[in-house]
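Please find the structures below.
What follows is calculated from the coordinates using simple rules that are stated; it is not laboratory data. Remember, it's a predicted structure, so these values are computed and weren't measured experimentally. Cβ atoms are built from the backbone, for glycine too; each structure is taken alone.
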Structure I
Amino acid sequence: MIPRTGNESAVAASWERFVHNDPLVDAPVREVVLESWRRCRSVAVDPARNAAPAADDARIRLLREQHRQLQDAAHPVLVGLKEVLQASGSIIMLTDPCGTIIDLHGDTKTRHAGEQVNLAAGGRWDEKVMGTNAIGTAIAAQAPVQIYASEHYCLDVKRWTCAAAPILDHTGTTLLGVIDVSGVKDTFHGHSLGLVIAAAKQVEAVLASRERELQARLFDQSMDCFVRYGSDFVALFDRRGRLLKSNGRQQQAREQYGVQIPSIVGARIDALDLGLSADERAIRMPQWLRRDWLKVLGDASGELGCVLIIPLAQVAARVAAASASAPREDGRCAETDPFADIVGESAALLAAKDRARRLAPLDLPVMLLGETGVGKEVFARAIHRADVRSDAPFVAVNCGALTRELLASELFGYVEGAFTGARRHGLPGKFELADGGTLFLDEIGEMPLDMQPHLLRVLQDGIVVRLGDSRERQVTVRIIAATNRDLRGEVAAGRFREDLFHRLCVTSIRLPSLRERPADIDRIVDHLNERLAQKYGCPVKPVSAEVRLAFLRYRWPGNVRELQNVFEGVFALSDGGVIELASLPEELLATATGEAQASTANDGLLDGARLEDLERQAILAAISNAKGNMSRAARALGISRSTLYVKLGALRERVDLQAHRH
């Protein structure tokens, strides 16, 4: 990578032979230089060209405006190196992606000398125009390069030495500009290449951070479009026309309109590059793309990107059919409803299920929020089954149950020999296994902080590299994450990356705890009773009124999972065919005993009892007489079953408050 200054005359002689088309045998010319010379000859660069073409002031102002963000990010870096380079007799400059200089700092004497060959603001140093030079060759090779003296292709530039490094976007695929350090050949120093590489990386880091912020705002702006037009094809593109996400309906759009829509995240449509003028975008507009399908999104900071919305009549019909299969008011669900296994009719649960149904067809990350045991994985599987890719894999990973090393190998896979104990022939990771389908990241808030950048990289680029490997594997995965933590609080505390938070929390669903929906407890018990009867090959076991009341009054800190475990235990231990109070575990039995004692203490006090005590005793008596049948008890009381559940919930809260006071 570093030129050898001691063989300048030999390189000059090789150049003479090359431009005269004489054969070069064992020439002392570096391969990167020789390849550049060949490119120059193939496009007929004039080796006698004495200066670079220069843009006028108006063109320079336009270029600076077009690349304002690049210049703003690079300016502090260039100014910071200005004094060092002045002392060494060098200048440092920034170019646009075509090699035109838009900013320059450094030694005044060297700047004056550079003006003779238009190594100045507005000078265009594209390799196709000015032959081999650090700026143009770095652009052509997409890699850092240092060029010394006779290695240049054009005669009048051979008294110079230069080192340049490309500035790439956060995906590493798009050239944004070049940083170059140049001086007369007497100022040559091998460290110049390392300096421009470090400077370019510093600018890339600033731009990547800003890009993440812009994308987060763009995702927020686009959310309404993905929800409102969920039955159509929707795709989101950034300011440079790169695909960020879609709702996965490319195939239907192709079938209806013959459109050529990219399916890989990061793929680019030139006509959607908002950095281009309106005229340039119009010239590059593909024939299949209708202007009325496009909507530019932005905020006070300017244009952020655009959303492409293609109406799909057939898909809309399918979504309507899917809505028709939602649970009916009688509590029964159609067989085709993926959410039928989520038992309950409370308003909070129905709201969560409705939001999940709306988000399921959209190709968006979903964050499930709720306490331990509320059924986050059940919801995740239902969302996957309601997706258009329901036949694709569903893969779950618990991010809190594995060490950092095990989690890395689980997510990304590994190759043979990657670490001690690695399987022969290696193993694919969960991302690869879920390719085309859904990856469920449970307990995402427990992921180690140093693992989070690796996850973010895969989510941004869709590229997985196994541990110990260098090969990149492209994956397309929908992410559903879940946590019982306050992720915003974790971000504020520095335990969770903000950029990863915005990437995962594009949409969220809050799942209610069991104590927030007491009316569903009885339904869940009946559902479990039928399921366990099938499992154990026995009849459904009646549940006593006392047991139902104990279930209703208990706080269920472990939510539905705890209720499932407790009920299976009492079901298995109920030898007499009826599930009685005695079979309950101690914590529930204590709750039921306290209730019974409270009831006994109030017996005989009806004359002076408060209205709420009388109501309480009437409710308990009605349920007992109905042997736990809530519908029959509600009819006996002259109220609806839902009102009975509400009153039972209020009763439980009063008893809990009294117990707390004592």
Structure II
Amino acid sequence: MESVSHENRLFAPTSEFAQKAAVSGMDAYRAMYEKSIQDPEGFWAEAAEELHWFKKWDTVLDDSNAPFFKWYDGSRTNLSYNCLDRHVAEGRGDKVAIHWEGEPGDTRDLTYSQMLLEVSRFANVLKARGVSKGDRIAIYLPMVPELAIAVLACARIGAVHSVIFAGFSADSIRDRVLDSETCMVITADGGYRRGKMLELKKIVDEGVETCACVKDVIVVKRGEDHPVDCSMVAGRDSWYHDLVADVSDECPAEEMEAEDLLFLLYTSGTTGKPKGIMHTTAGYQVFSYLTSKYVFDLKQEDVYWCTADVGWITGHTYIVYGIMQNGVTQVMYEGAPNHPDEGRFWEIVEKYKVSIFYTAPTAIRAFMKWGDQWVDGRDLSSLRLLGTVGEPINPEAWMWYHSKIGGERCPIVDTWWQTETGGHMLTPIPGAVPTKPGCATLPFFGVEPAILTDDAKEVDAGILAIKKPWPGMLRGIYGDPQRFKDTYWCKWDGQYYFPGDGARRDEDGYIWILGRVDDVVNVSGHRIGTAELESVFVEHKDVAESAVVGVPHEIKGQGLIAFVTVIDGRDHDDHLRKELVTMIDKGIGKFARPERILFSSDLPKTRSGKIMRRLLRDIAEGKELGNTTTLADPSVVEELQQQYLNG
């Protein structure tokens, strides 16, 4: 694979930040990293000592049945205990755990003590309904406190939660429920999104209509002010508030074995059958705790806000488990970033004096598209650290984030990881690692990456591999161990984990993610990652976002089709097309000129904000479009398809 990026800007952490950081300076980072690689078992044992264990482990890592690794074998622990009871026992019970804000403006503050009571009550409800250790529970809730409460209640009694993003279709619910043989669904009558109440219970009813395994549906009442049609099935459905009213608020945490299944999280299922990614207890516990502690440089006085939904892995690890194990205060917001206007996020940062802000590149590009006027005048001085998650961030979007939101004083942690990895794998450690716009920089402690060819030769640009096991790694695909091996251990004789991304290493040893290996294009013999091509377009002042796909070309092998979103109010015409072509000529070379450039108001994205390049390829190749139910706005695809056909 070739790399066409040329990014030399370097931003060292300020001396003020570095002095107070948990890891101060590159020497400290290198020393810790070296220890984690040379003596991984010693490193991870020391990290685990910071948490509560009912029984310590016999071995830190058992690799005798690779790739089915075991971490902290012989131990007994509980994630809910480490997120709640531990803090209450150590005198932090009165500290606010969650500042919650609903989209209409309603608010709730919950302390760690209150969270413990609510979680214990709901755990007792689950037990009273016959739920026991190992049972699978689907959770389909909006971003309300009951979502975190339900997750922690499942963990408390050893039930396996399967959170489904509250926006997925009835078909998506059915697929996940049947695959895991779910016995209960926890949902709400509705949830707010851009001023409207989404009828979640109605979607659940349709989804589980033919699922005989579902015996109970518990419904949280969200629509007090805007009641929605919510029919209750006798003998199956119950209101959450009725069930928690008459139960004890004491529920001892179950002692869980190290490799007991903690949760299932399904991939989106846009191509083929959804994969139920399995994460177990002890290793995920330690990895989520330690990555949160160091990557966000967490202090007890911080107010942290991750804008993701708990329906995604980011919400599991960096809203619930990792953050709450560290005992900090966080903000949880229910709705859209542009309701009632495009300044909502910055209003929330100002209101709660948020100090750490973690969001997705697609959101940052949306902020850019909406214009600086929504940020100007807001007091963002409380911010001290910014983060990005979900996909590589374009350098120009990174620079906007750095200057406009961070005031050129906040380090940015550009984190690369996956649902499968459980937590951060490549990321700057703030206070230690100088950053480069658009670069994930260096590995987290205990993570040993390599960039390889198909035949395992080390190269500067190629396929990313992870050479050592790490505690947060997935333990399999639910019900399909062979698919687990075929998907993630299919290359290099199964010796290394294959994440499916291309990468390059620069002259400073920093790693750049080039996008999915599937998104490499071969133009006139040049194998290039589409992420680098897209970054060139976003450098234009009028461009907010872009996506590039390859299509068959009789001379070049593959030609390029570019889909470009323009900042609100800016012109998009042949003049802009010519400017973008000139930028490609100068930044990469004439061989990379796109065959066509299409302008659109938006790009097709999953509800987690990832651009669906598969659908764009289908449009460009004139194929029939597959399942679009997981898209945030399916109409975008139809608009682009018409434009492509008419062009």
Structure III
Amino acid sequence: MSTLLVELGCEELPARELPALSRAFGQSLLHLLTDHRLAGEGSAVQVWSTPRRLACRIEGLGLEAAPVEEWRRGPALAQARQADGSWSQAAVGFARSLGTSPDQLEERDTEGGRYLFGSSKRPGDRLVDLLGSELEGLVTRLPEGRTMAWSEAGTRFLRPVRWLVVLVDDEVAPIRVAGVTAGRLSQAGRGRPPVEIASPQRYEAALAEAGVVADRGARREALVAGWRGLLQPGESFDDAHPLIDQVVDLVEGVRVLRGHAGERFRRLPEPILRAVMVDQLRVVPISRDQELEPAFLLAYQTGEESVVRSGFERVLEARLTDASFFVEADLQKPLAEHARSLGQITFLGKLGSLADRLERVSRLAGELVRLGGLKVEPGLLAEALPLVLADRATQAVAEWPELAGVIGAHYARAQGAPQPVVEAIAQSTWPAPGQDRLPESDLGWVLALSLKADELVGGFVAGLEPTGSSDPFGMRRLAQGVLSLLAKGKVGWRDLIVLAERGYALSAQAAEEILLRVDAFLRTRLEASWREQGHPPEVVSATLGAPLYHPLRLASRLKAVEEMWPLPSFQSLITVYRRTSRLAAEGPIDPALGEEETLKKAVVAAEVAVERALLAGDDGAALATLAALEAPLERFFDQVMVMDPDPVRRRVRQALLARVKALSDKLVSLAALAGGRGEQA
């Protein structure tokens, strides 16, 4: 068996794209070879990636696939023989096309009669020929962001392709990709001589000798070990932080150093220190006794260590000096005084100022405390509300908008605000993007939900809801945050939307339209989340069609429907819905006797039992009660004709069925399932 090595050398690839690109490169190449029967169960694939290369080695390959025997159908036997028994021209021509004689053909029975069949062998694909015709297309189809064209070949890829290595065992395969011809020369760092790859097995070792650690996992381990060696006693860093993985994809080798800014920067709020070092400079901050220091760890690609260190320290000190100026200037006046400038800052461009928003949020927060039955001290709420948006008018938040709330809490603490108020302001932006942490206090929950609800509803009022995959205002993330917060309280999103809408001058018609659109949007977010968790799409759709507006209640209903889904009782649910929905119609119900009275008693008893089950939180029992109506419905349909010529009897019977349908719709939406799922059960 043979071994293939493919290395695609490029200008620096985006670090964020590199892991997915590397996996896709190896998987796509293996699938291509498997589909053409050159790879099999014994084939092993290994991938490597650095900022300037994607590489893949596949072992256990055939150089040429076995020939493929293909059977073809020829003329019908009636047309293959002439009257004297000899072969017809149709049979002779068919045999000739297969390179054989009519006597070597087979007769087979088919649905259309008896026909001649013959086989021919098609040569299998050769590995080198397949790569020559398919490799460039495979590269251009890799998952990618914005691509570029850089040569006359016109091939589009994330970055220009500069070199290509394609080895089959020890031999170079003469393949071209993006106008670059394959060879056995790879590249190390810029300005360093090329690296000759003698064989696929020598690939990783040859690069390591030139200072390139091709394996991403090994590169990460070496970087972390190198940084640990630079720490002083009592110091540490977060080796699980996502920044570490980003740094791993920014360098090809393992060159590490330590840097430091002035001691005066210890007074800065830790979130600002972290924002400057992690988000702006992409360096790893050092902690001592769980407190961040103005010191950092760095991985670098080229240059003298002293020059690199002094350059980063100079930039870090300059940015921290600016940050110190912002903080000192902000603290010269009370946080409440900053809030007076909110009227000069617009909110979402179309919804007035942040002062207008603060007024809406204040009213909404008071309503949420009342509606949710929360134990929030009125004095603390009154003190927290004027401050919750105040830091948006500070210089620090103007520089680091992602620290809104965090900066406000720091300033409030520095100016003597009560600790519950400080904590609530800090938690008012939770759950933050990329995190699932929820406010720990009722006051923090009220502030966070009020802010997010106002922004979500305001986004729909301003027509900013996402279209397709585009979501420039982060409305999907915002909706997910609202759902997470609602799951912690007693308030449902319908009541929340209605309360939030009161802050906007909406007509009754516009308010109803916004309510329906936001409701549908939140259900769409729940649907996406549940499907990602592996719940069956039909169960998800049926559950979300129920008139429930609280994430926890819907989750409970989802569990009950999912447990019932494979059981015969679910067929009963489908049957009940299908038989009632076709004939149901609203109208008076006043049956005096007969089967109408019998069914009415069963329906009334079911309604009472369902209501008790729902009050007890037993959705499974409620669904089972509905399913049990199948038997009385069966008797009813056997004994009476619903569409009676007498209009009074017809209305009574249709109204009874409408009552059953209404009970079903209250629990689960079966409209989409009443055909296909029910017939299969």
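Comparing mean projected area of the Cα convex hull in nm² across I, II, III, which is largest? Before the final figure, lay out each step's value.
Working: I: 40.9; II: 27.3; III: 47.2.
Largest calculated value belongs to III.
Using distance in nm of label points 7 Å out along Cα→Cβ at positions 29 and 205 as the calculated read-out, with 3.8 as its value, let me know the right label among I, II, III. The partial results should precede the final answer.
Numbers: I: 3.8; II: 5.4; III: 2.0.
The structure behind it is I.
In terms of mean projected area of the Cα convex hull in nm², for residues 45-236 alone, the structure with the greatest value among I, II, III is III.
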